Structure 1
Amino acid sequence: MKLAEALQERASLNRKIEELRVRILNSALVQEGEKPSEDPKELLKEYDACIERLEYLITSINLSNTKILVKDVPLTKIIARKDALLVKVAAYKDIADRASRSAERARNSEIRSLPCLSAKDLQKKIDRLSEEIRKLDNSLQEANWSHELIEE
């Protein structure tokens with residue numbers, strides 16, 4: 001199994017686990033004399049099996065991410081860099097938005113607010129960081145599809 005396939009299965013399992021949780025909750029309590037729409041015991045068995053598979057996949061994915069290298073850099077480090085840049089870009093976008101707002105005042109006697117940062121400069125930085133994120137993501141995708149999942 002390719003690492004990318006394991007990542008897809010993990011995402012699918014996470015969705016299924018949440019759906020099963022809701023179905024179990026909906027079937028866990030019924031009025032006297034009624035039957036649940038689904039057997040909660042069977043749902044719990046399926047839920048437990050999904051959780052067990054998820055644990056296995058998470059372990060194998062994490063192991064793979066530490067062992068697989070792209071240009072001598074572990075995937076874990078590339079993922080961390082990408083995640084950090086995403087946080088930075090989100091903050092810079094908020095700051096650029098705030099800095100680009102024109103001064104709002106109803107009368108000339110009101111205090112005027114002026115930007116302390118250049119929205120244009122911030123946008124250039126956002127563009128550079130976004131390009132780095134795209135390149136990192138491309139490297140990750142390529143590695144995910146070209147490497148087998150490392151299993152315990």
Structure 2
Amino acid sequence: MKEFLTATGLVDQAAIEALFLVLDETNLATGDVLFDYSDSMADKMYFLSQGQLAVYKKTGFQEKMQVIALLDPGTIVGEGGLLERHQRETRVTAIKESRLWCLTRTDFTAFQLQYPVSAGLFLEYILARVILRLEKTSGRLARIL
């Protein structure tokens with residue numbers, strides 16, 4: 001997990017250690033739901049270290065859902081949980097036994113106060129990942145249309 005944190009652009013070893021210390025391990029069996037639509041406790045983001053997750057979105061047709069992404073190790077998920085008043089709009093389930101590391105909004109806020117430069121680099125990494133995900137999604141949508 002520390003290697004993943006280093007890959008985010010964090011170079012301050014003290015910051016990496018501080019962030020690593022507040023991460024909680026989460027394990028999911030195949031079929032377990034990590035989070036669901038409208039979860040009221042959308043105050044966490046996760047780093048997938050093992051396994052595979054599926055991201056589902058409602059289609060708008062009755063209660064039908066569509067898989068919109070498959071997430072592999074090294075992926076972040078639920079990054080919106082670091083934002084105030086964020087509400088989940090997807091369901092994420094384990095399609096393989098999975099291990100994740102959880103970062104709460106409260107712990108990230110404390111990290112920002114103690115390591116503002118590292119927190120900025122961390123947020124830049126998250127933004128870059130979100131942009132890449134959006135570009136891939138837009139590309140898939142363009143091929144379908």
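Details
- With volume of the Cα convex hull per residue in Å³, for residues 61-100 alone derived as 98, matching label from 1, 2: 2
- Source structure of the calculated read-out (distance in nm of label points 7 Å out along Cα→Cβ at positions 13 and 93, 4.5) within 1, 2: 2.
- Structure (1, 2) behind the derived value 0.45 of FRET efficiency 1/(1 + (r/R0)^6) of positions 53 and 125 (r between Cβ atoms, R0 = 41 Å, to 0.05): 1
- Of structures 1, 2, the largest value of Kirkwood radius over Cα pairs in Å belongs to 1.
- Distance in nm of label points 7 Å out along Cα→Cβ at positions 69 and 117 from the coordinates reads 3.0; which among 1, 2: 2
- Given -25000 for helix-only ellipticity at 222 nm (-39500 (n - 2.57) for each DSSP H run of 4 or more, over all residues; to 500), calculated: source structure among 1, 2: 1
Each value in this text was obtained by applying a stated rule to the coordinates, not by laboratory testing. Keep in mind the model is a prediction, meaning the values are calculated, not measured. Cβ atoms are built from the backbone, for glycine too; each structure is taken alone.
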